[in-house]
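Just so it is clear, none of the values below were taken in a lab; they were calculated from the coordinates. Not measured: the values here are computed from a predicted model. Cβ atoms are built from the backbone, for glycine too; each structure is taken alone.
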Structure 1
Amino acid sequence: MKIEGNKKIKIPILIPFSAAIVMLLTIFIIGMYWLQNKHITQQVQETINGTQTLFNEYLRKDASMMNGLMDFIKKDENLQKAWLAKDRDRLLQYAKPIFEDIHSKYQITHFYFVGTDGVCLLRVHNLSEYGDHIKRFTMDEAIRQAKPVYGIELGKFGIFTLRVVHPWYIDGKLAGYIELGEEIEHITPSMKETLGAELRFVIKKSYLNRTQWEEGLRTMGKSGDWNLMPDYVVIDSTLTQISSELARNITLPHTKHKDLIFESSIGNCKYYNGFVQLFDASGQEVGDIVVTKEVTKDKAAIKQLTVILIVICIPVCIGLLAIIKSYIRLIENKLTITYSDLQNAIEKRKLAEEELRQSYSKIEQEVKERTAELQTANEQLTAEIAEHEKAERELSTKMKEIEEFNCLAVGRELKMIELKREINRLLAERGIEQIYEIVE
């Protein structure tokens with residue numbers, strides 16, 4: 001016997017099992033895709049975090065180098081004598097070769113001699129400008145603290161310059177201040193090579209004068225677009241193009257985009273971008289370093305991995321379903337045999353129950369008949385017992401009557417004897433012969 005509708009057993013099992021396998025494989029593929037993307041994001045985040053550290057390290061290293069140069073410059077006796085004599089031409093005569101040497105070797109771009117009153121006596125790098133009062137944070141701090149100070153500051157042409165300012169003591173007396181500076185644009189390519197990422201230095205327009213910024217670009221033979229972004233301008237970049245995603249996100253306040261990592265596209269290239277706050281020497285936020293890491297190959301690798309997983313998982317899924325289907329077929333066959341045996345057992349049990357029911361009915365009938373016979377016999381016996389009890393009661397009554405009668409008879413006899421005695425006594429008193437013979 002076959003299970004009725006046993007062919008449907010595959011559906012209740014295969015459908016949920018297939019859904020579970022598909023769901024698990026889908027979760028696995030999505031999970032792998034998510035993990036790979038997360039890995040890329042973590043790498044980009046590490047690059048962003050490393051950018052700030054690396055930038056500060058470059059500044060510290062260059063400042064250390066400039067401090068070393070400053071120690072030699074301050075000890076130059078020719079410069080000391082020319083300075084004390086306030087002989088600007090002679091000071092330039094001795095300072096110019098020094099500047100040319102350190103400019104070619106160490107990329108020093110600024111060389112100042114400033115009086116104790118903060119007035120510039122000589123710009124070795126720009127002879128036409130002098131006599132002005134230097135008002136910068138690094139200079140003010142060197143004057144206030146009376147010790148060397150360094151930091152980056154934004155120039156009027158929109159160029160970041162690392163400045164080192166030293167108080168200049170001659171014969172133990174403060175004679176003035178010497179300042180060295182280097183434009184930090186040379187740091188950007190080095191950082192790019194170290195980090196493996198593109199870098200853009202963007203400055204808020206509020207800190208710049210458009211005319212001076214554009215003049216600076218022309219002087220240095222560079223190009224730039226003041227209108228490229230609403231509030232920011234690019235002052236240095238290793239990547240010329242600006243994506244629309246970057247232009248949109250850079251306008252957000254830094255509190256919103258400081259931890260933001262977003263994707264952008266330029267042509268067929270995919271990039272992940274993040275921001276590093278850019279502070280000048282006074283601690284004022286003037287812009288951002290935009291870190292852009294190309295992830296085109298990584299994204300392609302993720303897609304390729306996803307396709308490979310799908311290609312592998314589909315036949316695996318089909319194979320698993322085929323195995324399960326075969327296993328279910330075996331289970332169906334065993335269930336069919338088991339069901340047949342069970343049906344046979346049920347039929348036998350039904351026959352046995354029918355026989356038992358018939359036997360029970362027969363026994364029940366016999367019990368009823370026997371019970372009826374016993375009831376009749378019991379009723380007859382009860383009647384007989386009642387008759388016997390009645391007879392016994394009647395006999396007992398007769399016996400009592402006889403006893404009463406006998407008692408009365410004895411009483412009468414005794415009274416008769418007493419009466420005879422009384423008559424005999426009366427007769428005797430009269431002298432008459434007794435007429436009764438009394439027998440005791």
Structure 2
Amino acid sequence: MAIKYLLPEDRIPTAWYNVAADLPAPPPPPLHPGTLQPASPDDLAPLFPMGLIMQEMSPERLIEIPDEVREIYRLWRPTPLIRAARWEKALDTPAKIYFKYEGVSPAGSHKPNTAVAQAWYNKQEGITKLTTETGAGQWGSALSLACQLLGMECFVYMVKVSYFQKPYRRSMIRLWGAEVIPSPSDTTECGRAILAQDPDSPGSLGIAISEAVEVAAKRDDTHYSLGSVLSHVLLHQTVIGQEAIEQLGLADAYPDFVVGCVGGGSNFAGIAFPFLGENIKKGKKTRLIAVEPAACPSMTKGVYAFDYGDTAMLTPLVKMDTLGHDFIPPGIHAGGLRYHGMAPMLSHAYHLGLVEAQSVMQTDAFSAGVSFSRSEGIIPAPESNHAIAVVRQLAEDCKQSGDEKTILFNMSGHGHFDMSAYDNYLDGKLEDYAYPEEKIKEAMKCLPKV
């Protein structure tokens with residue numbers, strides 16, 4: 001049977017962990033999109049509250065979590081650490097497999113860890129409305145929940161293909177009081193320009209970000225909120241890894257591998273960065289493996305370069321692993337993780353050789369998710385399936401070698417609102433797709449000259 005390692009409520013971390021304090025070199029700063037010079041806090045102020053801007057640029061190792069944020073965290077934190085003993089048996093592996101289950105949050109994913117924090121800091125500065133984008137809907141539903149809990153308005157641009165593929169995530173966003181619209185839309189100049197070029201555009205996170213940023217930049221009472229990529233977002237997620245370290249202590253275990261899926265990088269960083277800190281400060285040797293879809297392979301096939309975070313080139317430029325800001329993922333890609341770039345802090349750690357990256361095909365990801373679910377009962381989010389696929393391979397490697405390794409992965413959310421993707425897999429309709437090298441080369445021609 002699965003074994004759960006639980007912590008009492010008073011063991012919710014009191015501070016977020018900032019990995020920047022321990023890296024051997026700082027990442028390059030973001031650049032102003034007009035001047036191409038390092039962006040100042042004032043340059044970012046039209047979009048973000050100063051509290052988050054200071055976190056984005058902070059060199060401090062620990063940043064205190066406000067009491068009201070911790071109080072809301074108590075709705076679902078600490079989340080359980082579970083040993084997947086039944087799956088170990090099914091895989092016939094000597095490996096010990098643990099997972100941190102973030103699907104117990106009200107929104108069903110890790111996303112509220114930063115949504116609540118971002119909404120709180122905005123509210124402290126008098127902001128009453130947040131705009132954002134969402135792909136699969138996990139981030140949009142998390143921010144709508146956070147805004148509802150803190151008495152704020154929320155407006156969500158949802159990537160059009162996901163808007164129709166995932167109607168119940170759309171319903172969650174509306175249930176928690178937010179307005180949601182498929183992107184590209186006719187409500188913004190950016191959206192209208194995209195539709196003029198391609199009336200049937202399936203949308204992308206880059207396009208949806210452009211629409212959300214455009215709305216926020218035009219209103220004094222409104223800020224933009226991002227669910228991944230930026231350093232303050234990754235910072236907020238480190239409650240996951242901090243809890244996991246303490247829970248593994250209860251199990252008298254420590255991981256040889258930490259695995260997580262990556263789209264923008266937040267849930268992987270959330271579980272992996274505290275362990276990266278242990279590697280750097282204490283000489284631990286844990287391998288940290290980020291897993292992305294072969295259809296959106298920013299780390300494994302992209303270029304490490306300065307690029308815009310959105311399609312309309314409204315955001316600051318950040319140095320990251322990128323497929324190009326005009327990247328649009330294939331409509332057949334069902335597994336989420338659709339962003340064109342990777343978090344600058346995570347990209348930086350990757351190119352310092354501190355973390356690893358792998359990509360998997362979506363049928364392999366869903367095959368692994370089904371295998372896990374049939375042993376453990378939990379239906380993973382399609383995003384999480386990518387991590388599970390690599391965990392399964394590591395477990396197979398241990399079976400072949402006889403090594404009793406310990407594997408930890410982040411179950412970033414449940415898949416209860418992704419059943420159409422599972423239906424397509426079970427019916428044999430999912431297609432594998434590897435993003436072509438020639439498309440990446442073509443996109444690189446549009447990178448800004450920095």
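Summary table
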{"quantity": "With helix-only ellipticity at 222 nm (-39500 (n - 2.57) for each DSSP H run of 4 or more, over all residues; to 500) derived as -22000, matching label from 1, 2", "calculated": "1"}
{"quantity": "Of the structures 1, 2, the one that 15.1 was derived from, the read-out being distance in nm of label points 7 Å out along Cα→Cβ at positions 180 and 396", "calculated": "1"}
{"quantity": "Which of 1, 2 leads on Rg/Rh (Cα atoms, Kirkwood Rh), for residues 204-371 alone, largest value", "calculated": "1"}
{"quantity": "When distance in nm of label points 7 Å out along Cα→Cβ at positions 220 and 244 is computed for each of 1, 2, the largest belongs to", "calculated": "2"}
{"quantity": "Structure (1, 2) behind the derived value 2.5 of distance in nm of label points 7 Å out along Cα→Cβ at positions 260 and 284", "calculated": "1"}
{"quantity": "P(r) over Cα pairs in 20 Å bins from 0, in percent derived as 28, 62, 10, 0 - corresponding label from 1, 2", "calculated": "2"}
{"quantity": "Value 19, calculated as relative contact order in percent (Cα under 8 Å, 6 or more apart), assigned to which of 1, 2", "calculated": "2"}
{"quantity": "For Rg/Rh (Cα atoms, Kirkwood Rh), for residues 196-275 alone computed as 0.97, the structure of 1, 2 it came from", "calculated": "1"}
{"quantity": "For 2.4 (distance in nm of label points 7 Å out along Cα→Cβ at positions 20 and 340, calculated) the corresponding structure among 1, 2", "calculated": "2"}
{"quantity": "Distance in nm of label points 7 Å out along Cα→Cβ at positions 60 and 364 - highest-scoring structure of 1, 2", "calculated": "1"}
